[in-house]
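Colleague: Below you'll find a set of structures to go through.
Taken together, the values in this text are just the output of simple stated rules run on the coordinates, not laboratory data. What you see is a predicted model; the values in this text were computed from it and never measured. Cβ atoms are built from the backbone, for glycine too; each structure is taken alone.
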Structure I
Amino acid sequence: MISSPGYDLSSLWREVEDLNDNNFPESNLKPILGGGQSRRPRVMFVFINPTYRNISANPAWTGPRYPFIGTREVWRIFHRAGFLPNNLLEKIENFNPWPVELAQELEVFLKKDSWYLTNLVKWTGEDSSLPDQTKISLFRPLLLKEIELVKPRYIVAFGLLPFRHLTGEEIRMGDYYEKVKATGHLPTYPLQEASLPGQVIPCYFPVGRGNPQRAVEILQLLHPLRGKAASSL
């Protein structure tokens, strides 16, 4: 899928920004890039699209740009699932707005703990509406390039929208959840583009219209796949 020698994540981010600027010139918000361990992470978490609540979408922001900077709910879910240590959650809860230094400190942790966050669509919405098919069609090829470059071991798709566009499969989250609860294991699905690395795990969206409690239960079962127990965090 990537044919140009020397093409890397910096090249991809320039492509993301050009695509965003050319197709959404009226937007005052920057697209949100991926962040974390960008070299063969144990887990890549794929969300749907960023919103204005991510303070790194502000053009005046001078720090890194990755999902959920300046917000709390998703980080609380990661903490409940055993992914985020107490000291980082405490800082997330106490700072409003986040300083650049907190976003940098959190990114260092993501790299050290071998996880990576990104979105199906990098365009930043001015509300919480889901992206339409036009935006998904524009940005999906860039997500596939991102996966090819990052080479994750597992990909957690938060919500059926990214799951469907990654795998081409149609499932019911309720059925998947019941199977997980019955067996204690996480069935995985191959990417639709078979040449790409990573096995896909569907998960409830962890906030808002999703199911936070069931998302926590699924995430907790990731720890054996990551090679560490939740208690080690």
Structure II
Amino acid sequence: MTNSAFEPIKRDNLSRQIADQLRRAIVDGELRADDRLPTEDELALRFSVSRPTIREALKILAAQNLIRSKRGPTGGTFINCPSVNDLSESLTCATTLLVGMDAFNMDEVLQARELLGLQCCRLAAHNRTEAQLERMRQQLDIQRDSSLSAEDFCASDVALHRTLADASGNRLLGFVMFSVIEALQPVTNMVAHRFRDRALVSTQHQRLIEALEKQDADSACAIVTEQINDLRQHLCADS
């Protein structure tokens, strides 16, 4: 890592600027997984800032799971290579927080959920495997248990739709789809407890699985739209 890799920084929001430059070096491949960062003193000298400013910049990167610290003779600060699961959890937490804080209105969230779900369906109708269909059938069996709590019913619903997202064969689409599904779970828990007809949902899921088995993308998409409209109706009625 050379001094020329970094740009001069302005004298406001120093720690954020430094974190942004280090992040860019990671994205550009100048810093790779398991590379050791220079010490705080060395970074402070390179950026012409104090050690506390460097420490704050490193905290920002650590919160994003981009670096890790190790103590001892071979210790230091090292570049992380976050897994898809790590980043999926981060995106899910951020989306859930924003939905919970009403940063998006519910119509926006449901619209995004529908659009993502429709694209997943179209791809899944052609790319699904028998193993994925079987996982969806297993969740359907769980949902037919009348003694199931609202939370467990919704957890099964999430698992079924996560399998649908996986069946799309597009990992990036599934990655984004799952964060929206998880973010909606507290809302769907409430709706399931107060309004939702579980028998209807189970029947919709059965029809969805049958459509995917037949590779009937149009029918699968129609069922997803039907489910979103049901959810939208209950949420509007509750508001």
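Colleague: Where is mean count of other Cβ atoms within 10 Å over residues 63-70 largest, in which of I, II?
Modeller: I
Colleague: For which of I, II does FRET efficiency 1/(1 + (r/R0)^6) of positions 31 and 135 (r between Cβ atoms, R0 = 25 Å, to 0.05), calculated from the coordinates, equal 0.05?
Modeller: It traces back to II.
Colleague: Same structure, new question: One of I, II was used to compute relative contact order in percent (Cα under 8 Å, 6 or more apart), and the answer was 25. Which one was it?
Modeller: I
Colleague: If P(r) over Cα pairs in 10 Å bins from 0, in percent, for residues 103-150 alone is computed to be 21, 29, 38, 12, which of I, II is the source?
Modeller: Value 21, 29, 38, 12 for P(r) over Cα pairs in 10 Å bins from 0, in percent, for residues 103-150 alone corresponds to II out of I, II.
Colleague: Hey, another quick one. Thinking of I, II, which structure, once helix-only ellipticity at 222 nm (-39500 (n - 2.57) for each DSSP H run of 4 or more, over all residues; to 500) is computed, gives back -23500?
Modeller: It must be structure II, since only it matches.
Colleague: To continue, here is another question. A value of 3.7 was computed for distance in nm of label points 7 Å out along Cα→Cβ at positions 15 and 79; which of I, II is the source structure?
Modeller: The value was obtained from structure I.
Colleague: Work out the source of 65, 40, 32 here, i.e. which of I, II gives that when Cα extents along the principal axes in Å is computed.
Modeller: Computing Cα extents along the principal axes in Å on every structure in I, II gives 65, 40, 32 only for II.
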